[in-house]
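Every read-out reported here was derived from the displayed coordinates using simple, explicitly stated rules and does not represent laboratory data. Everything numeric in this text was worked out from a predicted model, so none of it was measured. Cβ atoms are built from the backbone, for glycine too; each structure is taken alone.
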Structure 1
Amino acid sequence: MSKKLPSFNPDIPFVKGVDTLLKWTGNPVHKKMYQNHEFPMSKDFSDVWRWKSKKNPYEQEKKQDTFRLPISEDLTSLKEGKEDGIYWLGHATFIIRVKGIHFITDPVFKKASVIKRWSKLPIEPSDMPAINFVLMSHDHRDHCDKASLRKMVKYNPEIRFFSGLNMSPILEKFLKGAKGQEAGWYQQYKTEGFELYFLPTRHWSKRGLTDTNQRLWGSFILKIDGITIYFGGDSGYGSHYKDIAKLFPQIDYAILGIGAYEPEWFMEDNHSSPSKSYKAFKDLKAKYFIPMHYGTFDLSDEPIGKPQRELERIKAETRDSGIIIPTLGANLMKR
């Protein structure tokens, strides 16, 4: 991939005020790779070796952990596709429905490449309500899955994709004639009936041996019918949460990852612990915190149920009623 990487999409606007507030002019590109604006990628193979060569302090706890994500006994609301709602399907996959418009985030319905799935999918793609739009946060295989995307197109031929810069080639490779838009950070997609923005995360991208940071990763703000939803993708903690709050001061729901964080010395560049995600939630000044990215795939050292147990501890200690402990397939939207 020797082609010059774009720092923004010239066909769509930047968020109003981002140039003066944050002095933002486009995504940083260094040595033909996208970069985090605050924390450039620093880990290399030696760090991976250091992690994998050490004994996991949670090894016995992991073996004994019987935690499984609960599934709602009543999936009527999800299947009928009538009332507004936010429904978790596992990992980073949500169906969001407002005013009859359906969005799905990072659809992955079975295993992630060779990584087995621990949680059951609460609803099969064939039983899902008609999906209008896909929000793709980045290219990692636990977020961007060819088989799942093909099923989305099979059941929803007119579906549209929203993603970061340079994601179109891989979507076109998976799905001939895929329709959608790309954006750089702090840019607004062209849409009707809702507003959608692509925003920063502290992460990276890669699918093969030679494509590190060739596709831009990020998060989304969705504004529709008076509701503002932040879908955080994958991210380590950083100042971008406070920056986003300055530009979007009334966020109703913040969907943030709380898993795949141990050991923190290695994972904190890419993922957040429950305590760091709670800090991000407070930085965003959102009303409600919906956790994700745990209990579905075993990606790191912590036991499968530890992220939820830690978040439940935080909720008990802070008495924060804004923390929602989710059930798969249940409507998590407060009414």
Structure 2
Amino acid sequence: MKIIKTTDPNFLIETAAVIKNGGLVIYPSDTVYILAVDPQNPTAVKKLLSFKNRWPGKAVSVAVSDIKMAQNYVKLLPNTRLLYQNLLPGPFTLVSPGLHRMASGIEAENGTLGVRIPNSSTLLSLVKNLGFPITATSANLSGRTPHYSIASFFKTLSQKKLNLIDLIVDAGQLPKNKPSTVIDATEPELKILRRGDLVAAPSQSFLSNSEKETGKIAEFLLEKILKTATFANIVLALSGDLGCGKTVFSRAVGKHLGVSDTITSPTFIIYNQYPIKYLFFKNFFHFDLYRLNTPTDFKDIDFLSHFKKHTLSCIEWPENMGVANLKWLKKNTSYFSINFEYVSPTSRRLTFSF
């Protein structure tokens, strides 16, 4: 067994060579450390199942580089294609009918296969280098907790298990993210098989049961938005009832952008401006338009002058801005709408449109 760090310039080449030769690799992902083998190699899969103490028939998820690669191994229903577009790359595993091109033990007993496109440049680079999927099951024995460091991983293993490992790729301590949310997409109605940090719902939406989960959703959507925005100024329009998480969402966006100050609701002062240095953004604006009702109110704060290049803004109560301001923003900024609604006293649904 060899240990190599991700700071080593040759770690991708060495990892790919081990996997091509049927080896078992411990590898970092965007969630936890995973067990990576070639899922089409029967010998490699047998080694992985032996390590996990997992019986054949219980599915092992795989990581692919994009939807094109996924289609070589699973059948995608129309609603699943939309999920790939909206959720991936990200912390989700989508279960679809398999095309039976994997070694025995990868697909579930019912012939389905879980597929990930991870939000990890390290992992995606490996898959692209190989040109085929790798397994992406968490690096722990079945029924045990996942691992976020190699030191933690070593503490749980016998020498017999360690002897099965060919290579460990050490990226240090990973963030404490939960393993991916697993979604059964084999039927038109989606079913959550395992809950991770983010829970997707139909029609481009997420469910949140806490402020922490709302913050995770904010970070995930922000990263998606940054990849699709066409203007150098971005507006996130946050609609919904009082107390349903808009300020929590804005606070998480600001924190992700590097705002060091405490972000508070600007209900009485209308907006706050925070200087940032994130990519090409220089300022983060947080607006609360709850108290504004007339065109004169918006002229008094010179509303549209704030949306210059290199700014990112969260606007709560955008429905109060009026048609003219809305048209201007949609024409001159990258404008994204997110609606917040109560599902229960403790649960909210965040629906996005972009």
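Have a look at 1, 2 and say which one yields 2.9 for distance in nm of label points 7 Å out along Cα→Cβ at positions 126 and 142, as calculated.
1
Assuming 4, 16, 26, 21, 20, 11, 2 is P(r) over Cα pairs in 5 Å bins from 0, in percent, for residues 150-205 alone as calculated from a single structure, say which of 1, 2 it is.
Of the structures listed, the value fits 1.
The value 17 for relative contact order in percent (Cα under 8 Å, 6 or more apart) was derived from one model only; which of 1, 2 is it?
Among 1, 2, the structure yielding 17 for relative contact order in percent (Cα under 8 Å, 6 or more apart) is 2.
Suppose distance in nm of label points 7 Å out along Cα→Cβ at positions 14 and 214 works out to 2.8; of 1, 2, which structure was it derived from?
The read-out comes from structure 1.
Quick check on the output: -6000 is helix-only ellipticity at 222 nm (-39500 (n - 2.57) for each DSSP H run of 4 or more, over all residues; to 500), derived from one of 1, 2. Which one produced it?
Traced to structure 1.
One of 1, 2 was used to calculate P(r) over Cα pairs in 5 Å bins from 0, in percent, for residues 190-253 alone, giving 4, 16, 23, 21, 15, 11, 6, 3, 1; which?
Answer for the origin of the read-out: 1.
To which of 1, 2 does the computed value 32, 62, 6 (P(r) over Cα pairs in 20 Å bins from 0, in percent) belong?
The value was obtained from structure 1.
Figure out for me which of the structures 1, 2 the number 0.40 belongs to, where FRET efficiency 1/(1 + (r/R0)^6) of positions 70 and 166 (r between Cβ atoms, R0 = 25 Å, to 0.05) was derived from the coordinates.
2
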